[in-house]
1. Comparing structures P, Q by mean count of other Cβ atoms within 10 Å over residues 47-54, which one has the largest value?
2. Compare distance in nm of label points 7 Å out along Cα→Cβ at positions 71 and 95 across structures P, Q and report the one with the greatest value.
3. Work out the source of 9.4, 24 here, i.e. which of P, Q gives that when Rg and Dmax of the Cα atoms in Å, for residues 63-102 alone is computed.
4. Out of P, Q, choose the structure whose coordinates give distance in nm of label points 7 Å out along Cα→Cβ at positions 55 and 239 equal to 4.1 when calculated.
5. If we compute distance in nm of label points 7 Å out along Cα→Cβ at positions 31 and 159 for structures P, Q, which one ends up with the highest value?
6. For percent of Cα pairs over 29 Å apart, find whichever of P, Q sits highest and give me its label.
7. Once distance in nm of label points 7 Å out along Cα→Cβ at positions 127 and 231 is calculated for all of P, Q, which comes out largest?
Structure P
Amino acid sequence: MMHRAREFLTSIGACALFALANATSYGQQPSFHVLALYSTHVEPDHVAFAQQALQFYAAAAAKDDFDFQPSTNWDDLNDATLNKYQVVLWLNDFPHNEAQRTAFQKYVEHGGAWLGFHVSAYNDEDTHWPWFVNFLGGAVFNGNNWPPLPAKVTIDDTASPVTKRLPSTYIAPANEWYIWRPDPRANKDVKVLLTLDPANYPLGLKDIIRGGDLPIVWTNTKYKMIYMNMGHGDKIFTSPTQNLLFEDSLLWLAKRP
């Protein structure tokens, strides 16, 4: 009963967010269309992040005049649906079957844009999706810190449209930070935008990151894509500075030729 009630409340919340995202655009043509995919039956901290991300981007849609559509139906990863959107967000999950994977690959290879957070890029020896590993710049999940902790972040390119409103460093709210191997920076097609500052190390209490070059936001320049390591728990949107990154990343992806 509690499970069904939670699903009902999630559905009501999504409807409210839909209304907010479209309220100010009544009678106007939105500048672009965004599909945000998420799941409610995943790790609770990832659900908490997704719910706050939906609120954040619904408010951004009203402010920046774009259409924002949340969905828990990953079968929306199909040609007919994806053709309606300029940007697809994966908030806390990833495709569940081969048909969804194939449709997404076709979408980005034909110019569609992707913004992925945290676990949306998870891959390991059991994933069996080599195209997606290449899409990420060759990066494979290799570990993480625990528990989630705030961290000092360094901006690699302060002139980028994605980071232009950020200072050279800032303190990111508590997050579970991922280690990737090989280092995505080693890929000539990858442009790293943000990196964990070495001053953080050792980072963690139970699982500890002791050192190394750890990019946390990057783009594979062969595609219109940005991956962000942030996305664990309910603290991610508590930084006004970091929120600028979330907003500007989406706007850049939508308007990039």
Structure Q
Amino acid sequence: MASLVHYILSLPSDMRPKTVAYVTSDDGFTSAQVLPVIPELEQGGLKTVLNKIYPAENTDLNPIAASVVASHADVAILGTSALSECTAYLKYFKAQHYNPKVLIATSGPDQGSAFTQAVGVKNAEGVLVANGGWWPTIKTYQNDLFVPAFIKKFGGSPADIGSDSVQAFSVGQVLQQAIDQTKSLDNAKIIDALHSGTFQSLQGPVKFSAEGQNDLAVPYLFQWQKDNLIPVYPQAQAQANVEFPKPTWAS
């Protein structure tokens, strides 16, 4: 979510959103992205009007979504761990005519055509997701092979490719490079190689810290625009400007 913070705080003060609603499941994947954003945006002058953490096993999200609607927040930050969670929020927001200026989810919008089919192409417009550095035309290691191979096997278009497929392929790329370096399948040797080298992937260069985090990862902000999920921030890599405020829901 660092990219979202940077974008919002880059806006002129008279254009900047004023209020934020944060909701996340207590899943480590989602809360680790959402919770650090709160003090950063508060320091930037945005007021927190809702901060709710709910059990990951919660299957009825309507009461949570209702609290977001009731907050009337300019920005809605959703800590969703699955497409179904994100879809539930968006359908509720649309039904209640709640259209925040900024709407971002940790998971769901990155699932390609599965997302647009679930919410409708027009209702996907303007929805944001923070993600690793990949889009169909990026010039990264083996991407020119991956995209046509994916389409040949599964059909569709490049816009249909979800981030899960990209991440899984990237894992395989890095592992293959470590095996090639060590010329071994010994776990200890592979682990040593992973912690000492720099690797290439669909998502860009990879270098692991002692904690296993990719220190070379660049935080990108992606947005659905005209049936394509494209990078919109940072500006140096953006294919278009951020649609701000988010367009209204389709009728």
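1. Numbers: P: 21.5; Q: 15.8.
When mean count of other Cβ atoms within 10 Å over residues 47-54 is computed for each of P, Q, structure P gives the biggest number.
2. On the way: P: 1.4; Q: 2.0.
With respect to distance in nm of label points 7 Å out along Cα→Cβ at positions 71 and 95, the highest-scoring structure among P, Q is Q.
3. Values: P: 11.1, 36; Q: 9.4, 24.
This value belongs to structure Q.
4. Numbers: P: 1.9; Q: 4.1.
Of the structures listed, the value fits Q.
5. Structure Q comes out on top.
6. Values: P: 26; Q: 33.
Between P, Q, the highest calculated value is found for Q.
7. Working: P: 1.0; Q: 2.3.
Comparing P, Q by distance in nm of label points 7 Å out along Cα→Cβ at positions 127 and 231, the maximum is at Q.
FYI, it's all coordinate maths here, none of it is from the lab. From a predicted model like this one, the values you see are computed outputs, not experimental measurements. Cβ atoms are built from the backbone, for glycine too; each structure is taken alone.
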